[in-house]
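Asks: Structures given as structure tokens follow.
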Structure 1
Amino acid sequence: MDNLFSSVNQYADAAIPAATPLSDKTPVQGSRIRIEELPLMGHFNLRVNPADADAMAKASQAVGVDLPTQVLSSVQHNGVRVNWVSPDEWYVLMPREQAAGFEQAFRQALAGKHYSIVDVSGGQTAVMLTGAGARQTLMKGAAVDLHDDAMPINKVVGTAIAKSSGMIVRTDEQAYLLLIRRSFANYLWDWLSDAAQEFVQ
């Protein structure tokens with residue numbers, strides 16, 4: 001038994017390099033599109049009672065930007081992007097360096113309040129599509145209207161994408177951020193790469 005615990009402790013102490021699920025993929029680059037996985041990021045799911053103004057203020061201060069309350073809206077400040085998911089739920093994406101102590105800081109800030117924070121970084125990744133062909137590529141498989149009137153900049157939607165699902169955030173005129181599950185990452189990467197071929201030429 002001692003040998004078993006010794007072996008386990010050796011693994012626990014070992015330096016395990018962190019890697020994104022698509023770290024072995026080369027960005028898709030063409031004249032009208034670029035598809036790339038973002039570096040390691042922190043992904044968090046937050047829930048706060050929107051009727052509690054004090055809790056909302058403390059949560060916003062901990063995040064570094066006001067939690068958006070407009071339906072399907074997304075905001076970004078100092079590298080942190082916050083996406084509205086439901087009236088009391090938000091998806092926060094931030095650089096790995098900022099994510100290291102975020103959960104503890106958030107819990108301290110919301111002490112005594114009704115809230116939830118879940119670090120989902122290990123199960124998610126982020127993919128960025130940019131260029132004139134980005135929207136048309138997504139239109140081939142996304143089950144939502146991506147027209148300018150229906151999908152303005154800083155709108156976020158959860159939707160089916162091909163035979164998978166994810167969140168799509170329009171971050172700029174020709175830029176879309178996809179937040180997807182690790183388990184579907186390779187499938188979606190291959191699908192996006194194939195769907196973008198006409199814009200790579």
Structure 2
Amino acid sequence: MKICIFGAASAAIDQKYIDAVEALAERMAQRGHSLVFGAGGSGLMGAAARGTKRGGGYIHGVIPTFFREEGLEKIFGGCDTLTYTETMAERKTTMEDDCDAFIIVPGGIGTLEEFFQVITLKQLKRHQKAIAFFNIDGYYNTLFAFLHEVSEKNFMAEACHEMYASFTDADALFEYLEHYTSGSYSAQDLKNTD
């Protein structure tokens with residue numbers, strides 16, 4: 001299975017997040033999965049790549065050309081395939097199209113934007129891929145509380161919460177991805193438009 005990991009590029013984060021994501025990605029590779037990611041060499045992107053490499057997994061990195069030209073982000077040097085795109089939108093589309101499932105690890109604005117894009121596309125039935133959070137040290141608890149508030153106030157259908165899952169245990173997360181079956185909801189069921 002090709003798994004896309006979205007996560008922080010920042011190197012200024014606590015080491016506990018880096019260690020946890022490296023271990024997660026190593027376990028992913030040991031279970032026979034490959035990595036699709038944003039090609040970054042620092043932060044949790046770099047941790048995912050190092051862990052995958054240590055576990056013997058294949059790595060496909062995807063990054064816009066201007067990141068290299070403008071020195072915006074260190075590129076991970078051990079990618080088996082490195083795809084350059086013209087835009088951020090093309091980068092996301094390439095990662096989305098090349099993977100079978102998504103893991104969201106702690107991250108900032110870019111990671112949140114990636115999550116909201118893939119869950120919106122899933123709500124609209126543009127894909128049926130599993131979306132799983134690796135919720136290290138409760139990082140995403142506030143986001144989950146907000147999403148429940150959104151549905152409680154009828155800005156989002158309650159059924160949308162079934163489009164993603166959260167885990168603190170790596171093996172439980174991979175069991176979920178490996179045995180995932182999408183729900184029987186229609187796009188209309190997932191939107192409060194009636």
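Each reported figure results from applying straightforward, stated rules to the coordinates on display, with no laboratory input. These figures come from a predicted structure and were not determined experimentally. Cβ atoms are built from the backbone, for glycine too; each structure is taken alone.
Asks: If you work out distance in nm of label points 7 Å out along Cα→Cβ at positions 37 and 109 for 1, 2, which one comes out largest?
Replies: Once distance in nm of label points 7 Å out along Cα→Cβ at positions 37 and 109 is tallied for 1, 2, the winner is 1.
Asks: Have a look at 1, 2 and say which one yields -0.56 for log10 I(q)/I(0) by the Debye sum over Cα atoms at q = 0.12 Å⁻¹, as calculated.
Replies: 2
Asks: Given a value of 1.4 for distance in nm of label points 7 Å out along Cα→Cβ at positions 61 and 117, point me to the structure among 1, 2 it was derived from.
Replies: For distance in nm of label points 7 Å out along Cα→Cβ at positions 61 and 117, the value 1.4 is produced by structure 1.
Asks: Work out the source of -13000 here, i.e. which of 1, 2 gives that when helix-only ellipticity at 222 nm (-39500 (n - 2.57) for each DSSP H run of 4 or more, over all residues; to 500) is computed.
Replies: Derived from 2, not from the others.
Asks: Say we calculate relative contact order in percent (Cα under 8 Å, 6 or more apart) for every structure; which of 1, 2 gives the highest result?
Replies: When relative contact order in percent (Cα under 8 Å, 6 or more apart) is calculated for 1, 2, structure 1 comes out on top.
Asks: Looking at structures 1, 2, which one was mean count of other Cβ atoms within 10 Å over residues 77-84 calculated from, given that it came out as 14.9?
Replies: The read-out was computed on structure 2.
Asks: Identify which of structures 1, 2 gives the largest calculated value of distance in nm of label points 7 Å out along Cα→Cβ at positions 101 and 181.
Replies: Evaluating distance in nm of label points 7 Å out along Cα→Cβ at positions 101 and 181 on every structure, the highest lands on 1.
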